[in-house]
Structure P
Amino acid sequence: MIAVHSYAVAVLLCVLTMICWGSWANTQKLAARSWRFELYYWDFVVGLLPASLLAAFTLGSMGSIGRPFLADLAQASPASIAWALLGGAVWNLGNLLLVAAIAVAGMAVGFPIGGGIAWVLGIVLSFALVVLEGRHNPGDSPLLFAGVAVIVLAVLLSMRAYGRLAGAAKRPGAKGILLSVLAGVLIAFFYSLVVKSIDPRFVSGGSGNLMPLTAVMFFSLGAFLTTLVFNPFFMRKPVEGLPVRFSEYFSGSAATHATGVLGGVIWAAGITASFLAVGTAGPAVSYALSNAAPVVAILWGVLAWKEFAQAPRGAGRVLAAMFLCYLAGLTLITCSRLSH
């Protein structure tokens, strides 16, 4: 596998992940003009799994560190595979709820609330994983958790901003917030589960025996397989609108299907970059930087999609404060590792 030894390069990879994870939902917004999110999601996972396989056969098989992908598959234990598959399943349910939240409330709300909660809980879980494994956690813990506290404030400001928008536009405020919160709680657990499947020689806190990109492939497989269970339920019991028939999927245009596939590819590129960096940055810092996606999603939602154009006076100031809190939290988290 290609190894990353420089913390600066690891941070750049985490920033790439942040951009990917904060931008993929634009493909849903594009498809939503004529396409329900339940139908979009089939194409999303179709893009996710092949992209992860491609990364495993290329980046995961190049370089002189560790085992190439096929050799890693040959020696993989059932327990390590199960952890990665479970991480994919947990993330997938959370991501489906996040996609539903975006469909109801928009990117500028679904991501700051759902992504923010996942961000905070995930940092704590990743930090705890390293400590419980008896390994030294790199970085300045007070700075790390100061960043977490500021992110919590940003999440609360996001809820307040959406409450104002929902009241002015008569949108389903409680539903959008509830879906986002549930999504965030579930997504928070996936990173730590996948890390447990990785060989501890390549990531602190790991307890399995997979190389990072092999773990990513099994994570994506877990997401793909559980979509066959989760998404039909969302189609039968939609969060809004009438039930969706699977036959409607075949009425989509090639461009619409390609948009969903592109969303999956973008997300897969993000997790690939994140797990290339995790060995150097550590699970807590890598997760924290990678999951700063709400910062990017806020910009897309507010500036590109104009989701708060109908918001009452004063909502803009709340949004600005929320965005600044996210940036401050991101800065503190980055500095927590540099101060070591």
Structure Q
Amino acid sequence: MIALPRRFVIGGAVAALVASLFSGSPTLAHGPDPLIGTTPWGFDQVVGYQWMTGATPPSWMATAIDAGAHDIGSSKNSRAATFTRVSTSDSQIAYGGAVPCSSYGIACMNRTGVPDSFNGMWFRPYGWAFDWGTLRWCQGQTTPTTGCYDAENVALDEFGHIEMLGHHVNLDDESDFQDAVVQFAARSKPKAGWDEHVLGRCDVARLQLEYALESSGDKVSTCLSLATSLSVIASSTTIDAGSSVRITGTLKVAVASAARSLSGDPLSGRTITLQRRLPGATSWSTFGTLAGNSTAGSYGLTLTPSTTYDYRLVFTAPSGEGLLGATSSTVRVAVISCPTAPTRDLIRQAPCL
């Protein structure tokens, strides 16, 4: 059986790179991609790259590599770095010629130099002979044929490594292969995932853990399962009958080392429900939904209760996000029924003044 070509992360210091890839506790399948290295880019850092002198790719390959860089920016869903080609840069990309990739690698990179630059990215040339066959890049063909490799997909993988992503750990049957683009081995046309041009959910999960969300309203990758915290306060805990009270809630990712850069971050744009019950009762009823406030992660609802109630907030885990649900503590708002004005003035009940 023909072996698939591998895209090892090989660069100048091979031992250090391999050690960084496989160090730490084992990563479970369906979890975020493992880390490669320990140094991230700065949040929202723009990293320029140029073609290596004497190793400029042909136009079809240059277009595919630039597209792979763009794919990172459009699908990272985090404050990870973006990559763009510039006229002069210490970060260089090469096509053909001498490459430091493993003997069976169709592409490789070296992220040494982060966060200032990366030490290189290399692509084998079209027609390179391997023991499994001849390398064909799909973009180098007028009509892509079975067995060719999508250069944009491979470039996206390599830029993922440059970000900080190690190879995704798949299930034994690789049924979860499309959860990530950053894989140990590329797939050729027409196998599932061969031409994927956006990061997979488990690629995104790792980038969110290391680089946080772009904004508090962004969705958390479903490759994660993060606990949340929900707090509640009332503008007043004692009001006159007929007066209003504002219930305010704050939703955040729960503070935890496992949440890494997301730990304690506010979460906006989610659905927060208000529930109430009579004092001494055991069952709760849903009373309304809070609207978002201007502060990230803050929600509020103004109401005019007719009697004393206990209130709490509920965030139900959404099906399209990697967040767990949360329920706030309870706050009681006591409603004081005021006597008529003449009697009130005589007995001077403080809550009714």
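Derivation of every value follows stated rules applied to the coordinates shown; laboratory data play no part. All values reported here derive from a predicted model rather than from experimental measurement. Cβ atoms are built from the backbone, for glycine too; each structure is taken alone.
From P, Q, which structure was relative contact order in percent (Cα under 8 Å, 6 or more apart) = 39 calculated on? Of the options listed, only P reproduces it. Suppose you compute mean count of other Cβ atoms within 10 Å over residues 104-111 for every structure in P, Q: which one lands on 27.9? Going label by label, the one that fits is P.
Comparing FRET efficiency 1/(1 + (r/R0)^6) of positions 192 and 304 (r between Cβ atoms, R0 = 30 Å, to 0.05) across P, Q, which is largest?
Values: P: 0.40; Q: 0.00.
Comparing P, Q by FRET efficiency 1/(1 + (r/R0)^6) of positions 192 and 304 (r between Cβ atoms, R0 = 30 Å, to 0.05), the maximum is at P.
State the single structure among P, Q that was used to calculate helix-only ellipticity at 222 nm (-39500 (n - 2.57) for each DSSP H run of 4 or more, over all residues; to 500), giving -24500. Checking each candidate, the match is P. When Rg/Rh (Cα atoms, Kirkwood Rh), for residues 72-199 alone is computed across structures P, Q, the figure 1.08 traces back to P.
As an exercise: Rg and Dmax of the Cα atoms in Å, calculated from one structure in P, Q, equals 19.2, 60. Which structure is it?
Details: P: 19.2, 60; Q: 27.7, 101.
This figure was derived from P.
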